[in-house]
Structure I
Amino acid sequence: MRPSRLITVLVALLAASVALVGVPSAALANPYQRGPDPTLASIQAEKGPFAISQLTVPAGSGTGFNHGTVYYPTDTSQGTFGAVVIIPGFTEPESTMAWYGPRLASQGFVVMTLQPYSVLNIPDNRADQMLAALDYLTTKSTVKNRIDGNRLAVMGHSMGGGGSLRATQKRPTLKASIPLAPWHTERNWTTVKTPTLIIGADNDFIAGVGTHAEVFYNSLNQAPEKAYLLLKNAGHMAPIFPNTTIAMYSISWLKRYVDEDTRYSQFLCPAPAPSTTIAQYKDTCPA
């Protein structure tokens with residue numbers, strides 16, 4: 001090699017090594033890691049480290065779903081982000097899920113909240129709409145270039161939670177699912193192979209955990225990881241209001257399984273003890 005060429009190569013290697021100074025080894029090992037090291041305060045905060053924007057998705061923008069709202073990080077320097085679609089429950093409008101949009105997007109996700117075709121849609125209809133919305137996000141939306149199409153998740157409340165379970169059954173490549181006070185006539189979800197966090201409420205008299213959330217959790221024997229969070233002194237409608245406990249565990253679950261970010265394992269394993277907001281927590285540690 002000519003001396004001039006050798007010098008050029010050495011300079012390039014030196015520049016690369018300088019650029020890596022101060023970069024955590026975990027970030028080098030995980031290309032999906034986004035944002036600073038998390039703390040309890042950061043996952044409980046109403047706003048995460050990412051500035052966000054939002055856009056309205058009118059009806060007719062895509063096929064298989066009605067309309068919705070997309071929330072996304074404005075930062076383009078860290079690569080693509082995982083995406084999650086969220087749908088409300090029986091008789092509920094999209095607005096009941098609106099608080100999740102900025103909360104999750106500011107932590108480093110592209111989030112779409114959906115208005116069902118009908119507020120009376122059954123869970124399986126909602127599953128199909130969520131999957132169609134994910135397809136739209138990753139192939140046709142104006143934010144498609146911000147999304148890693150291999151890192152997708154679903155969330156939903158009540159019948160939307162039941163829809164989340166069905167969506168993972170239909171599309172096992174989904175990286176995470178978070179059914180919120182889920183309702184479904186199906187009780188056996190043994191074929192689900194997606195990491196699933198089920199959040200129930202101890203005073204839920206619509207989708208009682210003894211016939212829904214806890215039963216669903218117990219049946220998830222093929223899910224690589226699963227957890228069951230039972231909210232204390234909470235009813236069926238708890239997930240439609242801003243809730244720090246729901247937010248912090250949802251963020252941790254999505255970070256851990258959509259972003260494969262083990263920095264968030266500390267908030268999931270070992271299982272949190274019962275508290276003023278948590279009546280029970282069961283899981284399959286280690287996360």
Structure II
Amino acid sequence: MSRKDKKTVLAGGAVVRRVRPGRDPEVLVIHRERYRDWTLPKGKVEAGESVVAAAAREVREETGVTIRLGSPLDTVLYPLSSGATKEVRYWAGSPLEVTKRAPDDEVDVVSWLPVKAALHRLSFDHDKELVRQHLEQPATTTLILVRHGKAMERKDWSKKDTLRPLGARGRKQARQLVPFLTAYGVENLISSTASRCLSTLEPYASAAKIGIETHDTLTEEIGTADPDGVVRLVGKIREGVVAAGLPTAICVHRPVLPSILEALDLAPATLATGEMLITHLTADDVHAIERYRPQA
């Protein structure tokens with residue numbers, strides 16, 4: 001995503017909560033000596049960066065905590081002394097790894113506080129509201145539908161269509177997926193056996209050091225001829241994702257997308273090449289949906 005205009009500064013952040021056996025849930029907060037305030041970790045989007053990736057990166061840089069994003073929370077708007085407006089988009093966050101961070105001029109204290117103490121300590125009402133909002137969210141698991149990157153034109157390819165590769169734009173789109181899928185902590189990859197789908201997920205698979213599960217049923221050729229088979233397969237995938245709590249990405253083809261959406265009880269939709277539909281699933285329904293399109 002990009003800034004709406006020159007007078008809006010886009011930023012991302014997260015309400016990070018951890019639950020440890022025998023202890024009350026804790027919220028991650030920071031103290032900034034420069035402003036003498038207690039707040040939630042957040043920061044500005046860098047050039048060429050998505051707000052999703054920025055939210056995860058800023059939490060890591062400000063606290064030393066690597067997180068995965070969950071359901072989206074509210075967006076906070078407030079004026080800056082420069083006259084610009086700061087727009088901060090927040091997500092629920094879960095810690096994956098905690099590394100001790102040395103104090104610096106930006107953040108001098110990083111603290112995990114019990115929820116009640118965090119609400120008392122935070123300096124801003126909007127931060128307190130975000131914490132309360134996070135606590136009201138159901139537990140969810142992320143399932144991301146990724147349409148494969150832009151492939152070589154069919155008219156320029158004379159071999160079997162499932163072997164048709166990504167073009168230069170598609171390869172760039174595949175690389176751009178890496179920080180997105182990293183931010184959501186994707187641990188499981190599923191794809192059709194078509195080369196263009198596999199190649200879309202391969203940069204992330206390599207970065208995350210995980211394999212890609214493949215299914216012929218998800219290809220255009222088989223999926224369009226057997227839509228009920230697609231619905232059954234994706235239904236099983238959905239059940240497995242929620243039961244295991246394993247963030248998952250599935251690479252899909254445009255003609256098969258209607259059956260996949262049906263299996264997830266979602267309304268009909270289209271995805272551009274490289275575009276993602278991020279669903280946050282509970283055992284019973286889809287709690288929240290996001291969409292992101294790569295810049296390529």
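Given that FRET efficiency 1/(1 + (r/R0)^6) of positions 180 and 260 (r between Cβ atoms, R0 = 25 Å, to 0.05), derived from a single structure, equals 0.60, which label among I, II identifies that structure?
Label of the source structure: I.
When mean count of other Cβ atoms within 10 Å over residues 108-115 is computed for each of I, II, which one produces 26.5?
Numbers: I: 26.5; II: 15.5.
Traced to structure I.
To which of I, II does the computed value 1, 5, 11, 15, 17, 15, 12, 9, 7, 4, 2, 1, 0, 0 (P(r) over Cα pairs in 5 Å bins from 0, in percent) belong?
Label of the originating structure: II.
Out of I, II, which one gives 4.1 for distance in nm of label points 7 Å out along Cα→Cβ at positions 36 and 276 as computed from the coordinates?
II
When relative contact order in percent (Cα under 8 Å, 6 or more apart) is calculated for each of the structures I, II, which structure yields the highest value?
Comparing I, II by relative contact order in percent (Cα under 8 Å, 6 or more apart), the maximum is at II.
For which of I, II does distance in nm of label points 7 Å out along Cα→Cβ at positions 84 and 100, calculated from the coordinates, equal 3.6?
II
Could you figure out which one of I, II the value 1.43 for Cα Rg over 2.2 N^0.38 Å, for residues 140-187 alone was computed from?
Computing Cα Rg over 2.2 N^0.38 Å, for residues 140-187 alone on every structure in I, II gives 1.43 only for II.
Quick check on the output: 2.0 is distance in nm of label points 7 Å out along Cα→Cβ at positions 196 and 236, derived from one of I, II. Which one produced it?
Going label by label, the one that fits is I.
Values in this text are rule-based calculations from the coordinates and carry no lab data. Note that this is a predicted model, so its numbers are computed, not measured. Cβ atoms are built from the backbone, for glycine too; each structure is taken alone.
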